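J.: So, here's a batch of structures to check.
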Structure I
Amino acid sequence: MMGELARRYPRNSLVVSTGSYPGSADSDARFPQMVDRVGTRAPRLRTIQGLASWTWRAGRLARRWQPGFTWCGELKPAGYPARWMHARAGVPYGVITYGTELLLLAAKIDRSAFKRWSARQLIGHAAVVVAISEWTASLARCVLERLGCDALARGVRVVPLGTTPEHFRPGVDPRDVRARYRLDGGRWILTVARLEWHKGIDTVIKALPAVRAAHPGTRYAVAGVGDRGPHLEQLARELGLADAVRFLGAVPDADLPALYNAADLYVGASRLHDLLAEGFGISLVEASACGLAVVGGRSGGVPDAVRDGETGILVNPDDPQAVAAGINQLLGDGELRKRLGAAGRKAVETFYNWDRVARDLIRIDAEFRLPGRPAAP
């Protein structure tokens, strides 16, 4: 998300401060902004040493560039250097929230007075909090009110996410991808997600026997990696579906448009599970961009990504029968699938795209930026 934002801000109006990773110099050259890499691997920015290094570096950037506003791509760890810049140089900052981090924060502040104090110091001094869905915004307001930040809670902004309609589009030839991932003939439903419980992949697997009873030969392709992969593979074997469920592993972004075009239907049955939830669901709008009808879970921020009855249908993601019914409804009605897919493509072209997301965030930046200052690190 922040990379897409950096690409769309006016050239040389941002200083991007972030961690390092192998090959980052090649990546940085593609951005029309200055990218300043902390000498710490990105995964280690959350450590005490990493935070100290990042905060010191951000302070130097603030003194050099005199920014008027700072975007935090997430509350932690980016909130720490942003809070320091605010305390030392008066630079206002905005925090973008996604959902799961707020669920975890809510649980922590209930247990610890210190956690409440530190959370209030970190998020309570933000100029604005941005949520990626209405559900995330509601959760952010609740957390902020519990922290005593009522004015900030009332001002939470909602900026739903998007994708790139030039990259994800209908009509991409799927033959090479079909051959590479062994997606031979017949109907395929598709999920692109990390292999984690809250993504609802297990529910779709449990729904598959009822789907195959109504639509024989239908198979399920899952693109992604994650800790729950072995458990999901075992579930498919236990249900006698080893040949009907294809785990594709990590699929490169370059292959995804063709993969979506190889499917008949997209299913994203995400649910709330153990303080994990779907804050929005970018893969849902990627599928829509490719003209696929979508079956989504009525949970978390998914209703912001799937317009029920317009670009797809929403179902109870905790109920395999409900998921099966939604899939069967769309597999059994080709005209409805076509209509929903076309509406999904139009919705991406007009709203669910990174150009609109960037415009929304640039307007918020301008609202809170210090007068006469440049944009933001």
Structure II
Amino acid sequence: MARIRDAALLLAPPVAALVLALAVTAGVLALAGADPLATLRGALVYGLQPSTLLAVVNKAIPYYLAGIAAAVGFHLRLFNIGIDGQYRLAAFAAAVIGSAVSLPPLLHIALIVAVAVVVGWGWAAIAGLLYVRRGVNVVISTIMLNAIATGLIAYLLSPLRFAQQAAGSNNVTTAPIPESGWIPAIATSAGDLNGPIVLAVAIGIAYWLVLNRTTIGFEVRAMGLSERAATVAGIRAPRLALLTMAASGAIAGLVGLPQLLGASHRYGLDFPAGLGFTGLSVAILGRNHPAGVAIAAFVWAFLERSAQVLDLAGISREVVTILQAAIVLSIVVAYELVRRARTRRERRFVAQAVEGGAA
């Protein structure tokens, strides 16, 4: 019976969140004058087509990298809101340097990746140092660093500095990266799979290994569970916080590479923004586990891609945004309720054990 209860507590949060999110979405669709069942069925049928699934996977790659970057900080209860600025600044620097050199393919790609990692690492380390040395809240410092990164890119992305403007176009971009710096796509029967998926898989595996098979990973998990107990055990919180923020920024620096090396091959005014905030939601949905984050990134991208069916049915695409928000809120509430239920059960077990020992 105990195992059945544990399994029920494990499955209850995602199931409850899904049911609640679908109920909210059905209510919104009904208020919009649409048939909820027919609309959701149409979105599901469209989303399960091979070409659509391939597009969903391509869309989910940067979401996954952003989710892992957020998850690294979450383990230490550090909310890296600055992922957006970190990856955009890293992508810009990588585009500038990548377009300025000519190297053999593997070396060229490695250089671009290294630049993105170093820039993301350095930008996040500023927030880590402010937190460790001056006690500045990470949320506040990373939000401000986002604004600084946006202004810095706007200043440098100019035809007078590191950019160029094509004739007859309002878009300003860096010079194109030579083909030796591209990550080639993987051909499939449904279309081209974005080559940087290999990078995302490698990051996910490395994240799991470091977290579960290294000393520093154990220290991060211990500090996240109980800062007081970890400190008593000799784990240095300031050092760990600085390393964690820097690692989160290093991974965040890779978020823009699927677009830079797999699609556009240059940084411009139209470069995707806002991926960092999506990563925060994806990390919450995936419970900071690499497999869970992968599933959450896929679901998030699936919902966005399936929203095209809503346009055809004359329904606002914002319904998908409502569904995404409902899923995040539902999963947070569901896990909190389960945590409280598990805590009450443990207290009863301890009380019964104490009474039995006294008897």
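What follows is calculated from the coordinates using simple rules that are stated; it is not laboratory data. Owing to the predicted nature of the structure, the values given are computational and were not obtained by experimental measurement. Cβ atoms are built from the backbone, for glycine too; each structure is taken alone.
J.: Suppose helix-only ellipticity at 222 nm (-39500 (n - 2.57) for each DSSP H run of 4 or more, over all residues; to 500) works out to -24500; of I, II, which structure was it derived from?
T.: It was calculated from structure II.
J.: Rank structures I, II by distance in nm of label points 7 Å out along Cα→Cβ at positions 38 and 254 and report only the one at the top, that is, the highest.
T.: On the way: I: 3.2; II: 4.6.
Once distance in nm of label points 7 Å out along Cα→Cβ at positions 38 and 254 is worked out for each structure, II has the highest.
J.: Tell me which of I, II gives 33 when you compute relative contact order in percent (Cα under 8 Å, 6 or more apart).
T.: Numbers: I: 18; II: 33.
Derived from II, not from the others.
J.: Follow-up. When mean count of other Cβ atoms within 10 Å over residues 174-181 is calculated, the result is 18.8; to which of the structures I, II does this value belong? All intermediate terms of the calculation are to be shown ahead of the outcome.
T.: Details: I: 15.6; II: 18.8.
Computed on structure II.
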